[in-house]
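*Asks:* Alright, structures below, take your time with them.
Values quoted throughout were computed directly from the atomic coordinates according to the rules given, and no laboratory measurement underlies them. Everything numeric in this text was worked out from a predicted model, so none of it was measured. Cβ atoms are built from the backbone, for glycine too; each structure is taken alone.
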Structure 1
Amino acid sequence: MDLTVFSEKIHESSKLKGFYNGDKKQLGTMLMLVVSELGEALEADRHSLKADLNYYENILNARHDFQIAFKEAIKDTVEDEIADAIIRLLDMCGYLHIDIQRHIDLKLKYNKTRGHRHGKNY
């Protein structure tokens, strides 16, 4: 999957949901919204809230209601909050017209040239 194409789709979806109504978004605000999702992931971990995909599938099969199954088995878990952070990052890339796939490919290529732990302790 091409992440740049995916970021454009995510951004279009965000626009349809009203998150972009003509006002210019500040980079700092967008980045802090990503950080807030990561903070929520940390809190979910502190409370041992983990997604249970098997439970999700069981609820979905029994009740045929996506929202109920999602809320009971996935919502507000570590995995859900990490997904939110990634969605926000990709939405930001779509908004800023960043070719994120190319930048990731270039960064991974560069990282191959770096030393063990990139010369750091961790």
Structure 2
Amino acid sequence: MEEFKQLIAIVSYGIESFGVLVIVVGCLVATATFLRRWRRDPLEDTFQDIRVGVGRAIILGLEFLIAGDVIRTVVVSSTLENVGVLALVVVIRTFLSFALAMEVEGRLPWHKPAKGRSGKPDG
């Protein structure tokens, strides 16, 4: 049983590490895109694009970080104190994801995007 817990701990840290990697790579890609476009496109557009790119990277990365926390806490160290800390961390990260989604998408997550003339969602 101890080997199983160690394996799950390694897997959960791997998932969390991937979440950090997603955030870092997403920020780098958004920055590179910004630097390529900032001289030829209006600054407002490029600034908004980098904010959206970084926001999406953080949202996706947070999902992996939450998954790693849940796996590790439930399987490896499931004391009442650790579960309470996990609940608090999940609430904070979920609030951050929600706030970032509102910032990036400009609408509540459960609202459908507005449709343009083509019938496809705008954006």
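*Asks:* Comparing structures 1, 2 by relative contact order in percent (Cα under 8 Å, 6 or more apart), which one has the largest value? Mind showing how you got there, number by number?
*Replies:* On the way: 1: 39; 2: 29.
Max of relative contact order in percent (Cα under 8 Å, 6 or more apart): 1.
*Asks:* Ok, one more. So if we calculate distance in nm of label points 7 Å out along Cα→Cβ at positions 29 and 85 for every structure here (1, 2), which label has the highest result? Before the final figure, lay out the partial values.
*Replies:* Numbers: 1: 2.2; 2: 3.3.
Across 1, 2, distance in nm of label points 7 Å out along Cα→Cβ at positions 29 and 85 peaks for 2.
*Asks:* Something else: 1, 2: which one has P(r) over Cα pairs in 5 Å bins from 0, in percent, as calculated, at 2, 11, 14, 16, 16, 14, 10, 7, 5, 3, 2, 0? Mind showing how you got there, number by number?
*Replies:* Values: 1: 2, 10, 13, 14, 16, 19, 14, 7, 4, 1, 0; 2: 2, 11, 14, 16, 16, 14, 10, 7, 5, 3, 2, 0.
Computing P(r) over Cα pairs in 5 Å bins from 0, in percent on every structure in 1, 2 gives 2, 11, 14, 16, 16, 14, 10, 7, 5, 3, 2, 0 only for 2.
*Asks:* Given a value of 2.8 for distance in nm of label points 7 Å out along Cα→Cβ at positions 21 and 93, calculated from one of 1, 2, which structure does it belong to?
*Replies:* Structure 1 accounts for this read-out.
*Asks:* Tell me which structure, out of 1, 2, gives -22000 once helix-only ellipticity at 222 nm (-39500 (n - 2.57) for each DSSP H run of 4 or more, over all residues; to 500) is calculated. Display every interim value, and only then the final one.
*Replies:* Values: 1: -22000; 2: -26500.
So the calculation was done on 1.
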